[in-house]
Structure formats: C-alpha cells, structure tokens
1. Looking at structures I, II, which one was FRET efficiency 1/(1 + (r/R0)^6) of positions 251 and 299 (r between Cβ atoms, R0 = 41 Å, to 0.05) calculated from, given that it came out as 1.00?
2. Going by Rg/Rh (Cα atoms, Kirkwood Rh), for residues 115-186 alone, which of structures I, II comes out largest?
3. Can you say which of I, II returns -18500 when helix-only ellipticity at 222 nm (-39500 (n - 2.57) for each DSSP H run of 4 or more, over all residues; to 500) is computed?
4. In terms of FRET efficiency 1/(1 + (r/R0)^6) of positions 235 and 363 (r between Cβ atoms, R0 = 30 Å, to 0.05), which of structures I, II is highest?
5. Can you tell which of I, II yields 17 when relative contact order in percent (Cα under 8 Å, 6 or more apart) is derived from it?
6. When Rg and Dmax of the Cα atoms in Å is computed for each of I, II, which one produces 21.8, 69?
7. Tell me which structure, out of I, II, gives 21.8 once mean count of other Cβ atoms within 10 Å over residues 107-114 is calculated.
Structure I
Amino acid sequence: MIAPNPASLSNENAQAALSRAHRDQPQPVLIAGAGIGGLAAALALAQRGIPTHILERRPAFHEEGAGIQIGPNGTRILRQLGVADALYPYVGVPESICVREGASGDELTRLPLGRWIEMRHGAPYWVAQRKDLHTTLAQAVRADPLIVLSMGFSVEEIATDGHLVAVASGDGNSWTGKALIAADGIWSQTRTSQFQSEPPQFAGKSAARSVLSLEELPPEYFTPETGVWLFPGAHVVHYPVSAGRALAIVVIVDDEHDDDDWGAPVPPAWVQRRVPHCAQSLSDLLSAVHTWKRWALHTLPVPRHWVRGPVALLGDAAHPVLPFLAQGGVLALEDAIMIADAIAGFHKDIPAALKWYEQRRIKRAARVARASRENGRIYHLSGPLARARNLVLRMAPPQRLMARYDWLYGWRPS
C-alpha cells in the first residue's frame, strides 16, 4: 500500500510530532530504508500481524544492481517470507563452485552446491540479480495491507521518549511509531546520529560488476556453476542469473580511490589494468564486457550496540561485511526474521524486544564479518602462501571444505 502525503504534519519536526502522538492508539513499526533488509523486515512483521511503515529516501527504485548469492540460510528465509516461488523463475542454481588459479586457469577444486548442499541444509543455494530479489520483495510489500511504503522520505531527525519514536524529513514531514528499524545501509544516517558511530573505512579494494547475456558469452561459460579465479591482490567471480540466460561478473581488485558511489561507470580499461595476466578463457570473458560499474569496499567494526531504546539497526547499517563470503544481503534477511520474532514476542516492551534481537545477532554478525575478511585475505594471497593455498585446495576433499561452512549455511532462528 502506498502512503498518502502526511500533510497534517507538514510543518512539524520530530520532537513536535512526538509530543502530538496519540499514545492510546496503535502505532506501526517505522522502517528507514526499502532495501532488501527493510522490505524483508516489513514482510516478516506483517506475517506476525504487526503493521509497518517503510520510509525510503529515493523517489523511485532503481533497476540496476550487482548479482547476489543466496546461500541456504537465505533461501530458507525467502520461503518463510512467501516470496521464494515468485523469485525462482529468475534465479540460477549452480551445481558447484569451480575455483581456479587465475593466471593458468588450472582447476584447484570443485566445491559441491546443487543437490548436495540442499540435502545437507534443507534449502537450495541460489544466485540472482539483486534487482530481481529486490523487485520480488517490493511486489510482496505493495500487496500487503499491513505495510505502508512512503517514497522520497529522507529521515533527517529522530526523537524518542523511550517508548515512542518520531522521525522528520528535511521538509518537515513527520511520522511516529512504536519502534524505528534503521535499514538505511552502510552510510546510515540513523547510526551516525543515534549511535555516534565512526564512519566506514575504505578497505583499499574496489569491485566492478557487469552482466552479460547468453548471446554475448564464450561457450565455456554456459555451464551452471559459480566460477572463482584467484590472483595476487585480486579475484574474479561469475555465476548464472536470470534462470541461466545471463552471467553476473564481479571483479575485486586493489585500489586507491575511495568514494561512496555504488555504481560509478568505469571503462573496460580500468578492469584490464588491474586484473593480472590471466588464462585465455577468462581473458575472453572479460574482453566481452563493455560496461562496468564500480564501487569502493568499506569496513566498519561491528558496533557494540545496535539498539537505543525503541531504535535498532539492521543489515549494513549495523554490520557491513566485505563480499568475500557473499553474505551481506543474507545477513539482512536473518536480521529481518529475528527482529520480527523479537517484536512479536515482546510487543508490550519494545526496548526489551530490540535488546533481545541485538543479543542474538551481534556475535553472529561479528563472526561472519571476521570470516569474510579472512576469506578475502586467502583469495588474494601471493607467492609461497598462494602456492600453499593452492596445494590445500587440490588435496582436500571438496565436501570437507564445504562442511567447514555448516555454521554459516545451517543457521536457523533461535
């Protein structure tokens, strides 16, 4: 449901709106941000009979975005939210992860996905374009009568008395609710204003992304697998999306340029200069790409606190992670389920509910962030350490290597 313009509050700031709130009337949960985490949180709360109001700063959703890998811990949640069937026609279902040495193209290991991982964890491993996942969630949100979506609303002010919370935009429009979930991304204004957090720090690396249609692909890339190519200081990942009709490609390299642009165009030469000499088949793939979008990678230590009274952080606003485990979007889905369970279980004491959520999520997020950093370090090794890594990958049983991530993919709400 699309919200009407809050004209009656058009001249009120957040504090004034809070003082005017009708405390004897039911209040929705406010959600700042309509990304994957914000939309999923609204759907999870609606399933528990709790109304929400999503406030999105963008006037309209953009269609672009990187690919996204959704492990069993994420697809399990999509089933719970009732959107898995709608997304399925747009996903790829890779049978394996083929890890190669980038310069020679030699196969180091082939890690099982497909039927193996679905049997092990009770849910499949999917890959998709992020825009397809977002569109599916947004369609479900718009169809739910318990969810209101306001576009073009930037949360500039927040006021709370410990029980209710009010937000105001720069033009004075205001809304009140019984809680505020800040799902407004790595550059979260809510985190900055309410938690006095340090800004994210540039990681010294950037990623470039593109999508090639099947007609543009070299024939060897028609296979249903995720490919990972390892280089000193760089790696390339690709996987089928759009039900196998296209290939998402991501290149992560050392870089010196920091900015907060999620989709800055860069020429093919930018990628070619930064990827070391590579095997001919990968060179052919990269040469087929004529349009790249770049974004700088940033880190942020997991804050000690995600909750302040009726205000809570979710997803990248709380715990941005480097993309070396492909878990950023999935962690937001996990947060969404847990915060909905918390609010439903402690509906008369929202601050206690949010503290319960924080206590059950903060160690998990910190562990995933550490594992992601370590994976990136291993991916980008050089010299003798890279040769030792390659030997381990060649010698270790692939199923045993994948079993090391049971803690990640086997997660369930508790």
Structure II
Amino acid sequence: MAASRVARWLGRIWFRALRCEGPALPPGPCLILLNHPNGLLDPLAAAALLDRRAGWLAKATLWKVVPLRPLLAAFRAIPVTRPKDGGATPESIRQCFLKVHEVLEQGGSVAMFPEGVSHSEADLAPLKTGAARMILSSPVPASLVPVGLVYGDRATFRHSVLLRLGEPVLWEDLAPRGAAPEAVAELTARIRAALQSLTLHDPEVRVLALAQEVAWLLAEAPGSRVDLEALRRRVRALVPHLAALPGEELAALETRVHGAQAWLRTKGLRPDQVGHPYPGAEIRHWLPGAALRLGLAALLLPLALLFWPTYRLVDWAVARFTDEGDQAATFKLLGGLLMHPLWAAVLAALAGWRRGWGAALIPPVALLMVLLGLPALERAAEDLQAIRGFRRRRDPAVPELLEARRRLVEAFPELEG
C-alpha cells in the first residue's frame, strides 16, 4: 500500500485531475494491459487510480538508474530484458514468465505495457506477444483487462489524466490451443482492438488529429479540467465518420476547424467561453469567490516566484536534452522532485546565513505552501480568463462561430453525447 500512497501523492502534485472510469477490476488474478504514451507517468497514473495493488513489468535497464531502484522495489517491479536492449535469452524470458505466474497463482495482479515501449505516435505500436503467451500459459485462470490512458496534455504540469478500464478480453476459447502461434496471434489482435477503443490511438492519423481538434473545440471546461471521458467518446465516435468523408469535404472541415482555432488563439479565449451568456445571477454568485481566490493568489504569487528559476531551468533542460514527447513529463517530474527541494535548501542556507536560522524555515515552508496552494493559483488564473471571456462576449465573430458549431453538431449528432 505504501507504493499506492506514493503514487497518489506524486499524482496529486503533477496532475490537476485524476479520473478513473469503466467497470471495476474483476476479482481474482488479473493481467492488466495498458497503452504507453507517457513514459514513467503511465505507471504512476495507473498505480494512483487502480483500486488494487499490482506488480509491474518494467524493462531491466531501469534498474541501472540508481534513483529509480527504491520506486521499482516499492512497485514490486518485475524486470523484463528486451531484445532491443540486448541480453534477452530464453532463460531470462522464462524467469520473467515464472514470476508473473507466481503472482497470478497467489491471486494477485500484474500490470504491463504490451506495446513494449513508450512512444508519441498517433497509433498503438505493434504489440508484443508476451501478454498473450503469459495468459495462455498461465497455470491458473486469470482475467485479461485492457486499460486506456488518456491525457489532457501529457507533457504539461498540472493537466489531467483519465484511466479508462474496459471489459476483460475473452481468451478462454483459445485456451485449449495453449501458446500455439495462431492462438497467440489471435489473442494479441483482440488485445489491440480492446486497447484502441479505450484510448486516443488510431491508424488513421490525419482523421484522428481532426477528430481530437473538433472534440477539443466542443469542450465544456478549461483544458486542465476537461471531461476526458466525454472527449474520448467523441473522438472514438467521430473517427469512423470522418474517415468516410470524401477528401474534399475532409479538407474543407479541416480549414474551418483550423480557422476557429486561430480565432480563439488571437482573442485569447477558450472554446467553452464562446457564446457563454454571462447572466447577472451567475456573475453575482461568482464575484465573491473570485475576489477571495485572486486575493489568495496575490499572497501566494511572491512565494511561487521564489521557485520560478528552478521551474524554468527544468523546462529548459528538458527541451534542450530530449525531443521525445513521451519522455518530457517524466524528466520534468523527476527534475522538479530533485531541483525544487535542492533550491529550497540553497535558499534556506542563504537566509540562515544572512538573517538568522529562523529565516531558514521560510523557503521550505514557502515550497510547501505553493504546493498546497496550486489549486487556488489555478482557479485564480481561470478567474482572470473568465474576465477576458466576459470582455470578448460581444465580438462580431462569435455568432459565426456559434453557427459553425451548430452545423457541426447537426452533421455529427454523436458530438452531443
């Protein structure tokens, strides 16, 4: 349980919203299969949201990173030696399978990423066959549960994540054939189809990108608090319809959507603010809370500025040393966990030296207050954004955009859901 608590603590720091949807995990042993779009943030988010503790399959090379070893131990990680990393042998694979089967025999659960690699591609990577072979050779019956991870903006601090559980993948009809190649291939295909339906992955890259842009344009909340399950459903519903459009119609729709996005960027508005009526009763209800939040933010902002240098340093270092979108959040999280406490210690030493050791308490207390005050700072930023939206409510382009939105919903009624 300590690992789950650590995951929830880190998850609440990095993510503004963590949400789990779908059926509960079935009782008994489970092999939990997830997509892998965001490096070490994927097991972190899943461990924070799953309702039971699970062991994790992890690439053996992670044990070479000394700071990660305590986390790997806490998460009961099982090493996997991948052929691409070198050193994979039949014996190492057999030992990995034995450890997974031991957990399943004890009624436990094991989580793994069947893609075998974290990546930033639009479609799922080709699935490895390990998951199918593990379940088909398991000494005890176990549930095969697909789980989709969906991020609001995966590399951005204080965004949102959705863990979407699916129904167990049926494999019992393949059990009599054991781990025969044909059975393994069939089950791997079933796993892929189940994962794809729970995520924002699809082989139709252009269509998927447009579906996501349309879904975001219809979002009813700020990006960091958007309903990711509603967005996922919209995208999955849109993809087949958009894929069926003739090329000219698809291009025309892309042009309209990109035009709307450009207007929003120019005006500094969110999609959910376009056409909002801002009734007087709503404004009167909002004003006292907004004033309180803005006042609190004014008090917290000087403390937050103490850690702005390290925040920017971590951002700069990540941008400088990696161009892999799926790894950016991992490096930012690890960099922040290292640099912010270190910077607080440096500031504490300087304050103690110049002002006495009582002043040395100020930087660490300031860091704690900023972390606890993040929700207030974020809500205050949304209050300022609401004021901008109120000022832009009579923009001449608003009726045109509302009409375009109405036509879009008429063309794709599933977007209302």
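1. Clearly, the read-out refers to I.
2. I
3. Details: I: -10500; II: -18500.
Source structure: II.
4. I
5. II
6. Values: I: 21.8, 69; II: 24.2, 76.
Of the options listed, only I reproduces it.
7. II
Laboratory data are not the source of any read-out in this text; all were calculated from the coordinates shown. All of these numbers come straight from a predicted model, not from anything done at the bench. Cβ atoms are built from the backbone, for glycine too; each structure is taken alone.
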